[in-house]
Structure I
Amino acid sequence: MSAGATRILVVGTGPVGLIAAMSLSRAGFAVDLAGPDVRMDDRRTTALMVPALNQLQRLGVLGEIEAGAAPLAVMRIVDATSRLIRSPVVTFRASEIGERYFGLNIPNRHLNKVLADAASADPNITRHTSLVASWRLEAGRAVAHLADGGTLEAPLAVAADGRLSPARDAAGIRTITHEYPQAALVLNFAHARPHGSISTEFHTETGPFTQVPLPGDRSSLVWVVRPETAEDLAGLDDPTLSRRIEDRMQSMLGRVTVEPGRQIYPLSAKVPMSFGRNRVALLGEAAHVFPPIGAQGLNLGIRDVIDLVDSVGRSPIDPGESRVLAAYDRKRRPDILARTGAVDLLNRSLLSDLLPAQFARTTGLGLLGAFSPLRAFFMREGMRPGSGFQAAFASLREQVRR
């Protein structure tokens, strides 16, 4: 990197912020990374699909991450409701679309440590452990006043500072927010039978109950229920909660033993009116918040990073100018709105007692289970937006040539 490389300020030290800082560094920018020490107490896990893993490969961290992760080779949806209209079991196999696995399930503590260590070792990233106390956004620069008294400025501020994003507020970007009558209980557990790299999402009347493989005979759990139920479940003793989980899973993994550490997260959805404005670009949960359905969150955040790097790379002298942010907004809008809308629709269909909603959901899942080309399309789209259409068109062209 040349001594006169343009500086970019990245705010936020979660996975998206760390990946953004390293990706911008690789693209030739000098990076100031501001935020508190990386959290190492997060007991959640993150399922990253192959395209997101490819970005980690480009950053040189995939091998270390993979060593502490479990592959997701099969994903299964089970209708565990007691409603009149129920869906058949739908099974998605990575082998159907020529992949070894859809992705990896990674403990957040492991993911955070690998990313934090890699960012610390990057000579083009200057680390600042202070929070941003206030912002001043000017015509040609974003100025961050830090809580420790320091000041940082750059032509572009990358906001990876979470769902409550102060940088987003400073840029005057309004959001549309919806609070769901749900909360997610998150924990890890051991089980007597091997999971076989299979993730199972049980659909219930209060939301999904999702088991995702971890290394060994262990899995992570995201159990979406009403907030008061989440509190009740979290307060149970280990043997009682273990039995509840085993019963909900229909004993498919044998005896269950919950591990220490339970966390509760209220569910909401949030979409900003713009993804880039006034020298600020939004990434990760600053740009999109939705329920934990379909393993979309961080995968979407990494696509934010990829599109941002492409956009700012076209204007390396002034990466925060309005035309660059407008181009980034255009790139991200279709993907974010489509994913947010799909997750919201599926979640609402689970909560609805209306027969038309149940019928539509059952019919859709039934078609996926019975029609392999449609299933392959959705598997490809779930991993990489646009790839399902590309495969369908390629197949059509091949048939025409024949």
Structure II
Amino acid sequence: MREKIFIVDDNEVSRKLVGGILKKEGYEVYAAASATEALTAIPKVMPDLVILDVMMPEMDGYQLCRRLRDRPDTARLPILILTSLNQLEERLKAFEAGADDFIPKPFQPQEFLARVQVALRRSSFYLPSPTKTQAETIAVFSLRGGSGVSSIATNTAIGLSQLWKKPVVLVDLALENGISALMMDLPLRHSWAELSKIPAEELDHEVIYQVLLKHESGLNVLAAPRRPYEAELLNADQVKQVLGLLAQQNEYLVIDLPHNFSETTLAALDQADQILLILSPELAAVQCASIALDVFAKVGYPPDKIKLVLNWNFKGKGLPREEIEKALQKRIEIVLPFAGDELVNALTMGKPPVFAMPESALGGLFEDFAFYWSKPEHKKNPPKPYSEALLRVQKRLKARQK
């Protein structure tokens, strides 16, 4: 059956131009000249993809995109924003509104069609088979903001996905300001907001997998909401249910946590196999780490569940590792060196180093970091054929042993 694409543009010439390109490729094309007309027609047609112009009277493309995302019957439709406005600010507006992609005018027909095909593929629903073993759940946490939790969680999750070619999910529970999806340049089509409206006992595998975002590395992402108030209904029981179901279908879960001990944070920490407690080499971060360790002890987490990771997130001299270990009475497992502009640029462009530049020193660092936290059985008996990421890790391991 031919895929249906709906174009919304007040310019007749643009509608005919875009529609003509799509019709030549065999798509079934529908169109509307205004947002009001589109809101009535789209639910009746139920297209496979919607293409919106931004500059329209009455309601612009961003507003229309939000309206479509807010309606249960159209919330999951793939949406492309097509506009002559090409500034970074407009791109961010498109993603904040919930668009899947932003295509500036003028465009080359082949590039445009490629973006259309990618959006259609992303929307296809895929539910993996249950794994033979329970997922390894890795929670990345710090009470100190700016410690690099999201960067570490995102690159670790992608690294695990590329190392083992097994199903991995990154869960962003920083509900008020989560940026994991943005770090991968993923549009916020779906998020925790949709799951927060469903009672815990009614959440199942199919519902959860319909709201996961798909990254080209193979990683699935359960994103934080576009707007903080959208997750206000989310509670600890829902988080436990979602994490439990995801653990049955995946080899790894990586959880990006906020800097607090809310009930949803504690629900995630309870279910984690490993808690990576991130700190930087400065007094306030060490103090926050000490408070976190005290809370972990009081709630009964075994000491070997918590792993200290020292992230040298500033240039210059910091507290010595030995002094930090003495103050916290706990060994630091790994030290991540200062990354500088390379990491900042990667975050700005939405291209995690472990995926976009795995041959670089920073990309290799995150690959090795992901390997370190991998399941022992994967490290001992890697699935074959070996991934390119694993071959790179093994090469670096051999070089260090010489």
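Here, each number is a calculation from the coordinates, and none is a lab measurement. As the structure is a computational prediction, the values presented were derived from the model and not from experiment. Cβ atoms are built from the backbone, for glycine too; each structure is taken alone.
Before moving on, here are some points about what is shown:
- If mean count of other Cβ atoms within 10 Å over residues 257-264 is computed and equals 18.4, the structure in I, II: II
- Identity of the structure behind 0.60 (criterion: FRET efficiency 1/(1 + (r/R0)^6) of positions 9 and 209 (r between Cβ atoms, R0 = 35 Å, to 0.05), calculated), options I, II: II
- At a computed 0.25 (FRET efficiency 1/(1 + (r/R0)^6) of positions 233 and 337 (r between Cβ atoms, R0 = 35 Å, to 0.05)), which of I, II: II
- Between structures I, II, the calculation of distance in nm of label points 7 Å out along Cα→Cβ at positions 81 and 297 yields its largest number for II.
- Ranking I, II by relative contact order in percent (Cα under 8 Å, 6 or more apart), the structure that comes out highest: I
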